[in-house]
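Take a look at the structures listed below.
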Structure I
Amino acid sequence: MAALGVASAAATLLSEHRLRMVLRPDGDGFTRVEPLPRRPSQAHRMLIGRNAQQALALLPSLYSISGKAHRAAAAAALGTLQPDHGRNVWIDQRPLLLERLREHLLPLHRDWPLCMGQAPDQRILQDIDSAARALEAPRAEAHALAALRELVETHSLGMPAQEFLGLDSADALLRWAREHAQATPARCIAWLAEQPLALGPVALPPPLSQPAPGEFAARLLGDPTGEFQTYPVWHGACRETGPWARLQQRALLRDLAQAGTQAYALIARFAARLLELAETLLAWLGQADMPPTLKAAAGLGLVDTARGLLAYGVELDHGSRITRCLILAPAQWNFHPQGTAAQLLRSIAWTTPRQVAQTASLVTCAVDPFVRCDFALPGAGA
């Protein structure tokens, strides 16, 4: 029965990584977005009644996406409730960096080609999985590190990671895209810049940045209605989380933001993933420092994933068994009714259903490529 419960929870989680939205003309020449009701993942209910060891052992089977981040966030939250108040909580963050690398690489080579109507290179996708598995071994061989570096610098960036981080303007990014078209991501950026992305002016949510863990814990665990977990608002506003929110002060992203068009706001979110990929590789290789990806407060664990901020809030009974577990996933911010995806979708000029559907797919891929969105355009088919 336990195995069936885990399988059911995993199936539910997979369905919750698919969203369905109805897109219609809004009467002003733009797009009206009608997201169908959705709920946060309920897989965490499987943790109720278990002790910390049992819960942490179960988590990898519940979450195939960012599984290590889920386990780390839960471990941090549980560790802060132990008698030493978390003073001895230590979590190796290198597996989190490796997971972030993999979850940046996969969309670049799986989803970005599909945006252009091209088939992904299955060999590269297999190489990404092979390199990640090889580097998870206790003593990774030198050739595994070389394979990872080649995936990032040859096939993804087309240049050394440190050199890519030197790109500081929209012009520099587009020049890079034209000169390194052998790399799929560069080809995609060049393709994006040539598309007639008819996006109107829109106010996008501010970045979530780095919330104070103690304040965040009080907000998440102190909400008996679950409203914050379902439709989060921070300091009076919906927020954006993810690579752009973390890196939006970088010169390249600031210049893209000042380009004056929403099309460049879309390109900026693709570019932010490339910047963070380069930074994470250098951190993994020990050639650069990286801000800690994990923070904790009493009953709370926060982990920065490739998709955005993941938060776990837990409460224990006197027998140290979990009585309450709350998870706030990145998608709850980014696909909030007032979130970045919805606001960009509303800014799409209603031209032809085909053009609207293509631009909508680009928006959701830029915001969170691990959430599959199905768009219904009444009168125009699926």
Structure II
Amino acid sequence: MDKIRLGIIGFGGMGQAHATNLLAGKVPRCELVAACDAVEANLKKFPQLRGFATPEALFAAKCVDAVLIATPHFAHTSLGIAALEAGLHVLVEKPISVHRADAERLIAAHTNKKQVFAAMFNQRTDPYYQAIRELVRGGELGAVRRVNWTITNWFRTGAYYGMGGWRATWKGEGGGVLLNQCPHNLDLFQWIFGMPIRATGFCTFGRYHDIEVEDDVTAYFEFAGGAHATFITSTGEAPGTNRLEIAAERGRLVYEDDKISYTRNEVPMSEFSRTSPEAFGRPATQLVPVPAEGHGGQHNAILENFTAAILDGATLVSPAQEGIHSVELANAVLLSAWTGKAVDLPLDGAVYERALLQKIATSKPKAKPTVQAVADLSKSVV
């Protein structure tokens, strides 16, 4: 093949945004040929594409080599499994599943390793986060001791949550800010620092909005090496903040307002503490420039990498298997908030699934879903 034929399953706002970019030729060697959605009006917006009302009809048509799944969250698992079983290459929007047990089921379905299976973690293409990851993983910062990430610029209005009955409900979405807005940040968190061994969550549900899920979160993570981290997020704060601060042996790094500030210790802080005769001494420091500019190719770059993996065997930027980590972090924080106890990681997916099903049993959609398929596809979890 010299190009792939792509179909999009889930043709709402996100699916149509991808379609616009693909049809404009922004992803070389990837030809969008089909779209699938239960709402016919969505399909009619792009008459040049073959439209399908069901995924089964799309699979049966044999007109695509790969699919991008951009449906509401609960459907990611069942549709991802179905697409893999149909022999297709699969790219799943975030999160890959709502909870760890479902993510495990989805990953287990990827038995044919010739099929490319990726996740839409587009923030991994951002040069700022790539530079920070290299400083941490490459050892320049030394051992990380503390991380604080305040990411509260996910402001959403009441009108946003009223756009569909599935939004901000346990049954329709499976969670709030942690499952909808923050999968990217949680993915970056583990991509940069690795997975913690314990999580404690403090969540408020409907603090700023008339919703049943979390819209304000403070999480505390503990790592095997003794490092600890706080992760604070909300959809109710304006103007909000996006500030990442790392305290490490070799210095302090701050990322905020598209600027990385790295203050480097000339002597690692613990070594200086052990060896200095000065009671109030501090290591000498210097500012070290960290070059980074722009925010990378984002969604189109992930699609381009997905295409290259299929056609050329390129290494994936965001393998779907790694998507379980952000799901697990979100689940652990919620489970801790529900139980009032710290949660050890790896998380027991069955324990969280049972707790979520209890929430789903009393979930109350705000209105009839805008996409009828949401209710049907949610049955795979309920």
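Numbers for the structure displayed
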{"read-out": "Label whose coordinates, when relative contact order in percent (Cα under 8 Å, 6 or more apart) is calculated, return 26 (choices I, II)", "value": "I"}
{"read-out": "Distance in nm of label points 7 Å out along Cα→Cβ at positions 316 and 340 derived as 4.1 - corresponding label from I, II", "value": "II"}
{"read-out": "Parent structure of the calculated result 4.5, given that distance in nm of label points 7 Å out along Cα→Cβ at positions 20 and 228 is the read-out and I, II the choices", "value": "II"}
{"read-out": "Read-out helix-only ellipticity at 222 nm (-39500 (n - 2.57) for each DSSP H run of 4 or more, over all residues; to 500), computed value -9500, structure in I, II", "value": "II"}
{"read-out": "Highest-scoring label, criterion being FRET efficiency 1/(1 + (r/R0)^6) of positions 156 and 284 (r between Cβ atoms, R0 = 30 Å, to 0.05), among I, II", "value": "I"}
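Where a number appears in this text, it was derived from the coordinates with a stated rule and is not lab data. Since this is a predicted model, take the numbers as computed values, not measurements. Cβ atoms are built from the backbone, for glycine too; each structure is taken alone.
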